[in-house]
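Chemist: Multiple structures follow.
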Structure 1
Amino acid sequence: RGALVRAMGDLAAAGPQLRLERPEKLHVTVAYLGKVDTQRLDAFEDALARAADACPPFAIEFDCLGPFGDSRKPRIIALRCSRPQPGFAACAAAVRAQYEALGVVFEHEALAHVTVARARNGLGTLARIETELPCILAVRELALFESVPAGPTTRYERRSTAPLQTTRSRR
């Protein structure tokens, strides 16, 4: 988290037109669900726990900081990976399979990234961003978050957490 906060400081200096994410909102998404009926939350929490139990702990190596998303008019700056991240890919597939069994349809593949800033009118030209990379994130648990309106932005409330497969639960 410290490396991400430093990268955000570098971004603030390089692009004053950016709206930086608050440090407490930094996360890696394995499956974006959109709106979920509150009566179904227990089923999603159980599905997350089953997926987590099937995934060993893993690490993600972030080694790029730059535009993410729509290549024609990018609006997001994210910490990204230039190489495949097999642990992330396997875990995302397990989580998504559980959620697909509940009727969720995913429109985009899971790409390991951390959104650190957004630009309302596109990124334009940014000064070169100098930051210390790579940044390695050790992943030991999964969390289900709810996005809650908070003035002009949102905040994330943790609904549940599920530890990744432990040594004694490995088959």
Structure 2
Amino acid sequence: MATQTASSSSSSSRKYDVFLSFCGVDTRKNFTDHLYTALKQKGIITFRDDEKLERGKYISEELLKAIEESDHAIIVLSKNYAFSRWCLIELAKVVECTKKTGLIVFPVFYHVDPSDARNQTRTLGEAFTKHEKDPKVNINDVQEWKAALTKVGNISGWHLHDG
């Protein structure tokens, strides 16, 4: 289910150098593909979800384990990222691993403002309003996702306006 790049000279005992978290509809065929290719060309072992994974399916244990087995996580926050429960579950796991395993997070704010992540405003805020109204979504999960997004929004990263 995962795509893995060539080997790296990393001294870490972890399986992946980088875990890529992104919303496929926003960035898979452009920014994230280019980023993944560049990492691969540098020999950086990178985990990204396979596009064959069906939308709406439960997040796989393999994917959550890959986060735990990574040295770094690149979070590509985009307009639809917070609408995906799958992405938010990944995000919460990434934040958990910053404490648990020392995972280092690098956010990319792709056509979203870092303050929108910190404060859950604009489209990122609209997504949480949708989740809060969904009877299938546990409100405690929503609170955990909001806290994770706030934390990542407070990390210095790359703000990409175009491209």
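What follows is calculated from the coordinates using simple rules that are stated; it is not laboratory data. A quick note: this is a predicted structure, and the numbers were derived from the prediction, not measured. Cβ atoms are built from the backbone, for glycine too; each structure is taken alone.
Chemist: FRET efficiency 1/(1 + (r/R0)^6) of positions 30 and 134 (r between Cβ atoms, R0 = 35 Å, to 0.05) was computed and gave 0.75; which structure, 1, 2, did it come from? Working shown, then result.
Modeler: Working: 1: 0.95; 2: 0.75.
Of the options listed, only 2 reproduces it.
Chemist: Out of 1, 2, which one gives 0.85 for FRET efficiency 1/(1 + (r/R0)^6) of positions 46 and 118 (r between Cβ atoms, R0 = 35 Å, to 0.05) as computed from the coordinates? Could the numbers behind the result be given before it?
Modeler: On the way: 1: 0.60; 2: 0.85.
Label of the source structure: 2.
Chemist: A value of 0.95 was derived for FRET efficiency 1/(1 + (r/R0)^6) of positions 62 and 142 (r between Cβ atoms, R0 = 30 Å, to 0.05); which structure in 1, 2 was it taken from? Don't jump to the answer; show the numbers that get you there.
Modeler: Values: 1: 0.95; 2: 0.75.
Source structure: 1.
Chemist: Here is a follow-up. On mean count of other Cβ atoms within 10 Å over residues 78-85, which of the structures labelled 1, 2 is highest?
Modeler: Working: 1: 16.1; 2: 21.5.
The maximum falls on structure 2.
Chemist: I've got another one for you. If helix-only ellipticity at 222 nm (-39500 (n - 2.57) for each DSSP H run of 4 or more, over all residues; to 500) comes out at -7500 when worked out from the coordinates, which of 1, 2 was used? Walk me through the intermediate numbers first.
Modeler: Numbers: 1: -7500; 2: -12500.
This figure was derived from 1.
Chemist: One of 1, 2 was used to compute relative contact order in percent (Cα under 8 Å, 6 or more apart), and the result was 34. Which label is that? Walk me through the numbers before you get to the answer.
Modeler: Values: 1: 34; 2: 24.
Derived from 1, not from the others.
Chemist: Sticking with this one: Here Rg and Dmax of the Cα atoms in Å has been calculated and equals 15.0, 47, so which of 1, 2 was it run on? Don't skip to the answer; put the middle values down first.
Modeler: Values: 1: 16.8, 51; 2: 15.0, 47.
The value was obtained from structure 2.
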